[in-house]
1. In terms of distance in nm of label points 7 Å out along Cα→Cβ at positions 32 and 184, which of structures I, II is highest?
2. Of the structures I, II, report the one carrying the highest value of distance in nm of label points 7 Å out along Cα→Cβ at positions 168 and 192.
3. By the measure Rg/Rh (Cα atoms, Kirkwood Rh), for residues 96-207 alone, tell me the structure among I, II with the highest figure.
4. So if we calculate FRET efficiency 1/(1 + (r/R0)^6) of positions 64 and 176 (r between Cβ atoms, R0 = 35 Å, to 0.05) for every structure here (I, II), which label has the highest result?
Structure I
Amino acid sequence: MGAEPKYRRVLLKVSGEALMGTQSFGIDTDTVDRIAADVRDAVNAGSQICMVIGGGNIFRGLAGAAKGIERATADYMGMLATVMNALAMQAALERQGIPSRVQSAIPMSTVCEPYIRRRAIRHMEKGRVVIFAAGTGNPFFTTDTAAALRAAEMGCNAMLKGTQVDGVYSADPKKDPKAERYDFLSYHEVLARNLQVMDASAVSLSRDNGIPIIVFSIHDRGSFRDVLQGKGRCTIIREQV
């Protein structure tokens, strides 16, 4: 079984782009299966997991708005993309033997449950992974903000953001080899330095509710479980200690 998890209940935020693998668009099944296997390991180690997945691999609201689609309409289209990703992740989790539920902020009872806070908490208590889809259900909010909101509503001990790199850097480490990597940051430092970790609304909401943000690489197999046990390579954003 391994070590006890440091964080008992967490929300995992995954970008839609992370599901593309090496593709330029859509969902790569092998990549989704690998992420699902990491979530399975975390559940089996004793953590309660909920998830928010972005939709940028299918449709990004801001990009649609830039091409002339009304912003609110474009954002709703992006929300629908997140439902598709959530259903793909649900299928992958259940292939791993992990029961899961998709709850959508936009009701669509034919394919998933509506978002009901107490029901979501009960699912996690029963060992199910809950995937929150359709953002907050409102345009003009990102899935980062939706993740911070759901983490607060679920009483999560931490919000983990799986990214392309193993933490927060002062600049893009793929473009700037001198970029500095941080082990710890305060919420204020992230906002003041305009570090592109999550949008300001998500960081502020996490700060107001005392929820640490932990940034790690979603592409390193086993890193999710390691971070939950307090030993993985990551950046932790929290109040200054």
Structure II
Amino acid sequence: MKTYVLVHGAWHGAWCWRDVASGLRQAGHRVFTPTQTGSGERAHLLSRDITLDCYVRDVVNLLEAEDLSDVVLVGHSFGGISISGAADRVPHRIRHLVYLDALILNDGQSAFSMIPADVVAMRRALATASGGVSIPVPDPAAFGVTVPEQAAWLRKECTPHPLSSYEDVFRLKGVVGNGLPATYVAVTPHYVPTTASRDYAKAREDWHYAELEAGHDAMVTTPGSLIEILLGI
């Protein structure tokens, strides 16, 4: 039996792992799906004060409160930042890191510093409607979700994402991954905001790099294929 902790990305919540978590549990494994502060069922905590440290603590606190060890820690998209932070702080609890089309930040970088300038400008402009507190939810097609039933699910469940978390500077004591085994799973067609992160992952000789035909929200569009990858870790 393995222990999986699945961390969602921007605008999402624990809900997005429904099918993947179900499949892993049916295979006999333990699965935890924390929701980051200000998202999903914790959307009432959305504020302009949410930091990357807050997101990292969400994950670290779960690992410690549940006394988890030998964990396969998966971070999708923005969740990649959280798992990097957890690896930096509690590496003894983690068996393997899985970056699912995820953002990767080094010490001193922000999410906005790692995505294309035109995307940054668009998201800042969209955030003005909330007074600079949050970025509204994109259309599901932006995540590669086009099946009507799946798109309707995203429209129902996705919530605005705090702008502050894109602007905040990430802090690490060591190198990304902290020496732990790691796999980066990129999706095709490629998701533009993760371009620099994919390039970084491909250049890491100590990491495994793979591609999955799925669209950015692989846990929604192709849960079976993603489960197969995770079971192989």
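1. I
2. II
3. Greatest value across I, II: structure I.
4. Result for FRET efficiency 1/(1 + (r/R0)^6) of positions 64 and 176 (r between Cβ atoms, R0 = 35 Å, to 0.05) over I, II: largest is II.
Quick note: the coordinates plus some simple rules give every number you see, no bench work behind them. This structure is a prediction, so every number in the text was calculated from the model and none was measured. Cβ atoms are built from the backbone, for glycine too; each structure is taken alone.
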